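Asker: Structures for review follow.
Since every read-out is calculated from the coordinates, none of them should be taken as a lab result. Everything numeric here is computed off the predicted structure, so don't read it as measured data. Cβ atoms are built from the backbone, for glycine too; each structure is taken alone.
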Structure 1
Amino acid sequence: MDQIISTLAIWALPVLLAITLHEAAHGYVARHFGDPTAEHAGRITLNPLRHIDPVGTLLVPGLILALTWNAGGMLFGWAKPVPVSFGRLNNPKADMLWVAAAGPLANLVMALGWALVFLLGEHLGDSSYALPMLKMADAGMHINAILMILNLVPIPPLDGGRIAVSLLPVPLAVQFAKLERFGFPILLVLLFTGVLGAVLGPLVALFRYALALVFGL
């Protein structure tokens, strides 16, 4: 039990930041390109309470950490989707790419930020703050790597799917967008059969290796 509590304490802040800032980034970029829907809903905010989904942000990641993380489980979660009215964007099809890409880009920036925190922890030496900081920074790099790469998978409604819709010719984009209603069930099947972890695991490891090289971790 103590191990579970310790693990949840280390991962809570990185997971909340990774998921909620990912969603806020979508809203901010949508506003920039002419759609104020997220702003009017109060979703362009750093307050995680505005983005938390009780099941996707708390229950599911918590259960995965508690039950499968030591066995190599792929951490998975989601926040309440930020409302975006793509028809209100200045150039809906083209601007959709930037709105969708904003979330993974936010995760990239956070992963870089946590790498800097890890460096700071290494320089604290024998300080009592060093080990918790290192563990939390490692968790931050990992969860942001997972969410960035996961969301770039080209399956609607993931960001990669919406990027694909933006890039495809209109006839193909219309047909591809119809997959969105099946996207979430497909992801759950891939997650719980281990396929998602098998595909994303090497990519996450490669990203972590690149971070280590860049920052000398």
Structure 2
Amino acid sequence: MEKIKDMPEQERPREKAMKYGIDTLSSRELVAVILRCGNRRQSALELASVLIRDAGGLRGLAQKSFEDLSVIPGISRLNALQIKAALELGRRVAYEEIQRTDVVKSPTDMHLWLKQHLGFKNQEEFMVIYLDRAHCIIHSEVLFRGTADKAVVSPADVFRRSLLLNAACIMLVHNHPGGSLSPSREDITLTERMISCGKMMNIEVLDHLIVSSSGVFSLRGNGFAFRNT
């Protein structure tokens, strides 16, 4: 077993982070710091290596649920909770950053956050992002969850929430668990229907984004479904 206490002090993850900065740690060392300690058979570093390897990298680790993590040999329920908490903090930091920006003029950070938030989900989810007149985010919310390939979306629920939040405009977002970023005919039809409903409510639908682990696809940016705006 690779015991951390037997390593030179400057190479131990916690001591290394405190002396040289957290950004000097490898992914394995960062996970080891979150885990804090290992068990009788494996050190925290060895456990971290197993976690990252079996998940197929950090992307896969972010995709695992609390239940997935807690059944891995050597990972306690507390360990699983610590990992999920660290990942959630990262997502929330990204969300706070995009709340202060015009997400139409500067969409990159929002796309990164959406990829982290929805791109690794195994179930399709439909999110609405509510914006003010300056295109800053007021609120975002997953309104519907579906099967692996279908979410049931109600325009009435989308626009009722928009009115309650006094949103000037909205963006529609949903993920494709299969990984494809190509919009389906149903995606385009839904977008056109939402645009039509938005006109009646005087709430503009700015875009419909499709998210997967490989990226974000903007229907507006690719000329789809916004000819009536």
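Asker: If you rank structures 1, 2 by distance in nm of label points 7 Å out along Cα→Cβ at positions 31 and 87, which sits at the top with the largest value?
Answerer: 1
Asker: Now a separate question. On distance in nm of label points 7 Å out along Cα→Cβ at positions 95 and 143, which of the structures labelled 1, 2 is highest?
Answerer: Ranking 1, 2 on distance in nm of label points 7 Å out along Cα→Cβ at positions 95 and 143, first place is 1.
Asker: Taking 7, 28, 28, 18, 13, 5, 1 as the value of P(r) over Cα pairs in 10 Å bins from 0, in percent derived from one of the structures shown (1, 2), identify that structure.
Answerer: 2
Asker: Given structures 1, 2, which gives the highest value for relative contact order in percent (Cα under 8 Å, 6 or more apart)?
Answerer: If we compare relative contact order in percent (Cα under 8 Å, 6 or more apart) over 1, 2, the biggest value is for 1.
Asker: Work out the source of 3.6 here, i.e. which of 1, 2 gives that when distance in nm of label points 7 Å out along Cα→Cβ at positions 7 and 167 is computed.
Answerer: It traces back to 1.
Asker: Given structures 1, 2, which gives the highest value for distance in nm of label points 7 Å out along Cα→Cβ at positions 47 and 63?
Answerer: Greatest value across 1, 2: structure 1.
Asker: Among 1, 2, considering only distance in nm of label points 7 Å out along Cα→Cβ at positions 55 and 191, which has the greatest calculated value?
Answerer: 2
Asker: Let me ask something additional. Determine which structure produced the value 52, 21, 19 for Cα extents along the principal axes in Å, for residues 39-110 alone, calculated from the coordinates; the candidates are 1, 2.
Answerer: Checking each candidate, the match is 2.
Asker: A value of 1.8 was derived for distance in nm of label points 7 Å out along Cα→Cβ at positions 159 and 199; which structure in 1, 2 was it taken from?
Answerer: The read-out comes from structure 1.
Asker: Which of 1, 2 yields -13500 for helix-only ellipticity at 222 nm (-39500 (n - 2.57) for each DSSP H run of 4 or more, over all residues; to 500), as computed?
Answerer: It traces back to 2.
Asker: Which structure, out of 1, 2, was distance in nm of label points 7 Å out along Cα→Cβ at positions 135 and 183 derived from, given a value of 3.6?
Answerer: Clearly, the read-out refers to 1.
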